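Okay, got some structures for you below.
Here, each number is a calculation from the coordinates, and none is a lab measurement. The structure presented is a predicted model; accordingly, all values stated were derived computationally and were not measured. Cβ atoms are built from the backbone, for glycine too; each structure is taken alone.
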Structure 1
Amino acid sequence: MNPLNRQWFYRGLRRKLAASFGRDCAEAIWADAGEEYSRILASRSELRHHKGAMVLPAVALYRVLNARGEDAEGILNGYGECMGKRFARIVNALTSLPGADRIVWRNVGSVMEKMSSEKLGYRREIVSEPPEMYGVDILSCPYHELAKQLGNERAVLCICCMDREYSQGFRHIRYERSTAVSEGARACEYRLRFDPDKR
């Protein structure tokens with residue numbers, strides 16, 4: 001069985017590939033990427049339980065698309081944006097519930113801690129606390145580090161694209177990230193502000 005079929009985040013990409021390249025070509029890409037994913041795991045069994053394991057399918061797909069002469073980065077980033085917009089609609093609906101926006105803002109530090117803690121493999125610096133702004137600089141990301149080890153650091157930009165899009169979905173919380181480690185910056189600079197006018 002193709003291990004990519006178990007990767008919920010990437011399942012929709014199979015349909016996107018079919019729409020772009022036709023069903024037969026998309027199935028060949030998917031099968032080749034599944035084999036590449038299996039090869040990566042066979043060569044590095046410790047990666048089965050890596051906290052950044054979402055990277056492995058991206059790297060496998062990136063390698064296969066690249067080998068076929070396709071714009072691997074563009075295809076994956078477009079998919080990441082598409083998924084991010086989908087998640088943003090869900091986040092917006094949830095934070096539209098009465099009082100949900102205030103609860104999220106009151107707990108923004110602990111939410112960010114759960115999403116980017118050292119236990120998950122991140123290194124970070126808190127640069128400001130609410131009420132004015134919550135700011136955190138992510139100095140090292142497990143997704144980027146793993147992709148770099150595997151020689152395909154550009155493959156994880158799709159995850160950054162998803163993150164940038166879905167974070168726009170929070171009602172009354174304005175999100176900015178002007179830099180990213182995966183794009184060569186010193187840090188991913190997250191800045192969140194409460195804004196009652198933001199829908």
Structure 2
Amino acid sequence: MQKKLIIVSAPPASGKTYVSMKLAETLKHVVYLDKDSLVPLSNVAYQVAGLPAAREGEFFQHYLRDVEYNVILDMAFQALKYDDLVLINAPFTKEIHTPSYITSLREKLERDYNAHLVIVWVTCDIETVHQRMIERNSPRDVFKLKNFDAWVKTQNFEIPWNLKIEGDPYSLVVFNNSNEQEFNASMKATIRLLEEKKR
């Protein structure tokens with residue numbers, strides 16, 4: 001099996017973390033990396049700067065966001081030296097919608113690590129996203145829920161079909177996650193693809 005770097009991406013509350021963890025639990029020879037593991041380190045930067053930890057604020061965007069992504073990718077590159085599959089649970093919101101970034105990452109993986117880039121995009125209907133935010137009752141969702149309709153307009157829930165490359169099944173894997181039936185079907189198909197089993 002050829003090495004693969006799997007990026008699981010999705011808008012908030014689409015089930016990205018749940019899907020990522022279930023994929024990692026099922027796959028064999030996989031290293032699981034969650035960008036949220038870097039949050040405690042970033043919080044130190046807020047403390048040093050004397051600022052509240054507002055991850056969507058100007059300080060985060062200017063000083064921390066890209067650093068977190070660079071660090072998690074460097075960890076993934078190192079892990080690819082030792083195992084077949086590396087899965088990153090991280091939104092990559094800006095990067096997913098920047099084709100040149102994805103092309104560059106794909107070329108680097110092929111050139112330096114003989115590895116495929118796999119983009120798994122978790123899709124979910126807006127009504128289910130809303131309900132999941134309510135159910136998870138997270139402090140990070142307070143503002144979003146109070147201004148849900150306005151917040152939705154700031155997010156891109158569209159499937160990034162521009163990443164799809166004919167003949168490359170790994171270029172974009174759409175994981176439907178609006179209900180249990182969709183989840184089970186997508187999980188089965190995605191595992192089969194990633195483990196290169198005959199379809």
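For which of the structures 1, 2 does the calculation of helix-only ellipticity at 222 nm (-39500 (n - 2.57) for each DSSP H run of 4 or more, over all residues; to 500) return -14000? If you can, show how the numbers build up before the last one.
Numbers: 1: -16000; 2: -14000.
That value comes from structure 2.
50, 39, 30 is what came out when Cα extents along the principal axes in Å was calculated for one structure; which of 1, 2 is it? Traced to structure 2.
A value of 0.20 was derived for FRET efficiency 1/(1 + (r/R0)^6) of positions 30 and 110 (r between Cβ atoms, R0 = 30 Å, to 0.05); which structure in 1, 2 was it taken from? Clearly, the read-out refers to 1.
For the structures shown (1, 2), Kirkwood radius over Cα pairs in Å, for residues 102-189 alone is largest in 2.
Of the structures labelled 1, 2, one was used to calculate FRET efficiency 1/(1 + (r/R0)^6) of positions 6 and 134 (r between Cβ atoms, R0 = 35 Å, to 0.05), giving 0.75. Name it. For FRET efficiency 1/(1 + (r/R0)^6) of positions 6 and 134 (r between Cβ atoms, R0 = 35 Å, to 0.05), the value 0.75 is produced by structure 2.
With relative contact order in percent (Cα under 8 Å, 6 or more apart) coming out at 21, pick the structure among 1, 2 it was computed from. Could you put the intermediate results ahead of the total?
Numbers: 1: 21; 2: 33.
Of the options listed, only 1 reproduces it.
Comparing distance in nm of label points 7 Å out along Cα→Cβ at positions 38 and 174 across structures 1, 2, the highest figure is found for 1.
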